[in-house]
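Next up: the structures, one after another.
What follows is calculated from the coordinates using simple rules that are stated; it is not laboratory data. Note that the coordinates shown come from a computational prediction; the quantities given were computed from them, not determined experimentally. Cβ atoms are built from the backbone, for glycine too; each structure is taken alone.
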Structure P
Amino acid sequence: MFPSEKQSVSFTIEACHDVFILLSAAFDLESHDFYEICLGGSDNQKTYLPRKYNDANPFKISTPDILGCTEKSTFEIRWTMEGTINFVKESAVGMEIIIDVKDSIQLLIQGVEIMTAWASDGLWIFESA
């Protein structure tokens, strides 16, 4: 858990599945307004972006094998005050866009939390600016 001083976060992760990144409207994450990105969900087959936990219609895309149990993958999440969320993965040919959406209801992101879930362990490395 850390406060978001800028509008992006870069990290490298080694995990088999179910990596979660919470983007909260509160520094202490005690807010009912948040996004919760699930990377490698559904047995490392999908990526989800619900606005709140148990969102009935989360943004969902097919991302088979986006994570690797024994390989590190680098990602960056950027967001704007206007409601755009951009999530990219570093690849051999540059940055691959995973999510690029605009929410019509703007959310000022103040805090970020990371975790793995559903019996997945992860090695996290964060880039400092």
Structure Q
Amino acid sequence: MLYNKELTEEQARRAIECGEFREVAAEAENVAVVMTQDWCPDWIRMKVWTESWEKKGKPSGNDVVVYRIIYNTVPYRKEFMAFKETTLGNRNIPYIRYYKNGEFIGDSNGVSAAAFLERFGISE
């Protein structure tokens, strides 16, 4: 099942300090961190299917935790955007980082539901 969670300010600041999302990456076997802005059309589409999956209990048999931060709405937006663009090296949105068993396994930008699951070796 997919679980949507908001990245807290404390979690975001720890990632900025250490250069990685170590804490949240270790929370489950499959973790994605989505960094975006609220106006992004690709994010709006992605939000629809992630929230729908959570309500429907999909994908069955596989847990995926999706942490999300809508960083243009947070008071530390400039600091977070600098981290995303400089430290993580991605200027596009949404920017998604994938973790399996706490280890970084790749990243992408806007992605379809099927391509998202494929990153974790899961089929719908």
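Taking mean count of other Cβ atoms within 10 Å over residues 29-36 as the quantity of interest, name the structure among P, Q where it is greatest.
Answer by largest value of mean count of other Cβ atoms within 10 Å over residues 29-36: Q.
Identify which of structures P, Q gives the largest calculated value of distance in nm of label points 7 Å out along Cα→Cβ at positions 45 and 69.
Q
Matching task: 2.6 is the computed value of distance in nm of label points 7 Å out along Cα→Cβ at positions 21 and 61. Pick the structure from P, Q.
Structure of origin is Q.
Which structure, out of P, Q, was helix-only ellipticity at 222 nm (-39500 (n - 2.57) for each DSSP H run of 4 or more, over all residues; to 500) calculated from, if the result is -500?
The structure behind it is P.
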